[in-house]
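> Below: a set of structures, written as structure tokens.
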Structure 1
Amino acid sequence: MIDTTLFQNQKAAYYTLGCKLNFAETSSIGKQLADNGIRKVLPGETADWCIINTCSVTELADKKCRQAIRRIKQQHPEAFVIVTGCYAQLKPEEVRRIEGVNLVLGAGQKTDIAAHLQAIVGQKNRLELGEINLAEVLPVKEMIAFEPSCAKGDRTRYFLKVQDGCDYYCSYCTIPFARGRSRNGSIASLAAQAEEAGCDGAKEIVLTGVNIGDFGKTTGETFFDLLKALEKVASIDRFRISSIEPNLLTDEMIEWVAHSSRIAPHFHIPLQAGSDAVLQLMRRKYTTAFFTAKIQTIKRWMPHAFIGVDVIVGTRGETDAYFEETKQLLESLPVSQLHVFSYSERPGTKALEINPVVSSKEKQERSKQLLALSERKTQNFYRSQIGTTHSVLFEHTKHSEKMHGFTENYIKVETDYCADWVNRLQTITLSGFNSGQTALTIQR
């Protein structure tokens, strides 16, 4: 039991870097601490505790984490700083040496933060002297429990964690070393969390995880089973599938989503490379022909579906010719947006054994080309949807003149602000681009 009297009138600041899963987990940490009497710090206040949930997907992510830690310590100079998440799991001693860090907790200890805080307060004299500087990291092989999380985002969407960890061990990736093996909650428990979110006012839930298509390793269920169960949660208007591996998105599932009343026609599918040779070097589980067929199947059943694609440029072994294969494949596919990442060296990965190495300058040039291609594809997709009718969930806004929302197929919509429309689904017809060419407007 936690002694909540230890935390009377105390405040915590929360900072999250990285993926939607991290944001969901930070929200759960915040709820845990609030239940123990620690409220969230308000603007202009200084915190007693700072919890920083980190990412380590690239070297740039590590750098951003270090910068964030130093900036946050400047903002809250008297706070006790706890760093957790993937960067903390992979490089605990490096994080511990950052000035201002008091406690490093690995990814497997995120949910134990309240207990750690009680132990720290019990060492009050040491705390006042600033002597506590520890790193506690659970070995990744012991990270076997699934910790649930359903969190409200800053706007109107909720994020439901359905799965954690990954068994794939792609040659460039450290996520299995940071998050452990694939594991998940039960369908019954996740449906109950979704129902509770609906009672709390949620209209849309994004399903999050590390490799959500691999759902079921813990419970003997499948991701398709989960979708069919969530379809029956009447209190939620729509669910979105976050990133799903192409080899785990079955044709049967695609056809079912096309007829679903609650699962959005919106897919985010990692390609990573459009060259079979590079896919082999990456240890991916599909070919370009398989990926192409999967995109074509989606478009056959849902011509209006939004398809986002992850792609990595400049990975070791990606020659000029291989990059051209990737570029040509992406140009040929009817996808809506590219999420472009520059390859980053990750210690301990098999990719470090591959040659040749692509220069930073060349990575930047390749990234620039694909980002320009992405912009064209998004504009073309938006243009194809002008004149069509959709359901839009409008979001809260800090500005009084315009408000934004997203259609079921993930088109950003802009219109004049109307307070009655916030967090409500409205049926609208798309009329054209806004002045900044970043969203579509509606017919009034």
Structure 2
Amino acid sequence: MNYKNTKVLILGLGLNQGGVGSAKFFAKAGALVLVTDLKTKEQLKPSLDQLKQFKNIKYHLGEHKNEDIDWADLIIRNPKLTPNNPFLRYAKEKGKQVEMDMGIFLQFIKPSQIIGVTGTKGKSTTSSLIYEILKTAGKKVLFAGNIGKSVLDTVEYLKPNHLVVLELSSFQLESFDEHQLSPKWAVITNIYPDHLDYYQSMQDYIYSKKIIAKYQRKFDYLFLWKNDQVTISKDFLVGLKAKPIFFDKDDLPADFSPTIKGGHNLNNIAAALAVLKTLGVNQKKALEAVKQFKGVEFRLQLVKEVNGLKIYNDSAATNPVPAIEALKSFPNCILIAGGLDKGLDYKDFASQIDKTAKLVFFIDGTATDQIKKYLRDGKKVEGTYDNLERLLSDVKKHAKSKDIIVFAPGATSFNFFQNEFDRGRKFNAAVEKVFG
């Protein structure tokens, strides 16, 4: 694709690296790039600092304007912009080409190269496992998608004989729908309520996940958890051409003991092994590789062990389901939870806190208010904080040798942090500062 002198508008630079990656990609390609965002120069400093070297990028910050849309030949939109955004509506009225970075990426790759992994939770661990084991098996493979950087960062390394493991959010799957493509290998780890502040209904959210299999052909591969009540339903399977392959932790050898914590991770391992089997990877060797896998950053990550005390970072637990699993994995732990609500139900999370948490420290936010509302044992709550170092300093006063501290927010991060990765990094930094 030749983008030289193409007028490219990055509509929403953001702080999640997708906008930065897109701006870099088109600037390197010789396009005329204009970046806009509602945030100010000061708010966007971490992103802007990464683009200083490019002289063919201009900025209109603090606002979006229809004139910028009129100027553009191609618009790259931030995935978090909802379909009813007035500027997106205006762009469509004007007949502009509107893409996400994923839509551009799909122009450089064939569906037969893609192993796509989506799901409410577990997609990072599952896709990481598939990638690491394929690499160990000597396959030519790349890893991209919802991993904290733009997929366009991968284009320069992409060859026709590469497999590409793509971790796919529901937002990124919208590009697959627009281009009427699905990966040859499609995994849905599970579907639970999530992002209901973005989607109009749970059915809309379910549909967003179904896209991963919507355009598959008869001899493609679709992997589903056999106990997921959404994906195995007749309604969900209607219209899908690929015959499902079901996975479950019960498929694993009885004596199998992985390094990574959490019962839910056994399903992720089973999903990865099911995919690897269709790619001809020896299952015994794959199981050995799984045992060496130490997990994914910010997903029940052991970040500190001092005097018998262990601290785990599960910042990627951005909704109640994985946070509940974290509590089940570490009963009688000291829990750090809370954050911003995205229209979810926190009753079950509160119930699990009542059952298994020894103490709970909260990060301030609307989700925290919801969780507290449903807690029966309010005596466990030690405080609510807007600062991680102060919170951890108070945790340290209560923690004893052999205690386990688990950071499993069960909520999104945007009240105090750029995203869950930023939250995870800042939690780890605060742990180092407070616990040494």
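Where a number appears in this text, it was derived from the coordinates with a stated rule and is not lab data. Treat the numbers as computed from the prediction; the structure is a model and nothing was measured. Cβ atoms are built from the backbone, for glycine too; each structure is taken alone.
> If distance in nm of label points 7 Å out along Cα→Cβ at positions 121 and 329 is computed to be 5.4, which of 1, 2 is the source? Intermediate results must be reported in sequence, preceding the final value.
Values: 1: 5.4; 2: 0.9.
Checking each candidate, the match is 1.
> Now for a different question. Which one of 1, 2 has distance in nm of label points 7 Å out along Cα→Cβ at positions 73 and 345, as calculated from the coordinates, equal to 5.1? Could you put the intermediate results ahead of the total?
Working: 1: 2.6; 2: 5.1.
Label of the originating structure: 2.
> Which structure, out of 1, 2, was FRET efficiency 1/(1 + (r/R0)^6) of positions 41 and 425 (r between Cβ atoms, R0 = 25 Å, to 0.05) calculated from, if the result is 0.15? Provide the component values of the computation, followed by the final result.
Details: 1: 0.15; 2: 0.65.
The structure behind it is 1.
> When Cα extents along the principal axes in Å, for residues 25-80 alone is computed for each of 1, 2, which one produces 28, 25, 20? Could you put the intermediate results ahead of the total?
Working: 1: 36, 24, 18; 2: 28, 25, 20.
Derived from 2, not from the others.
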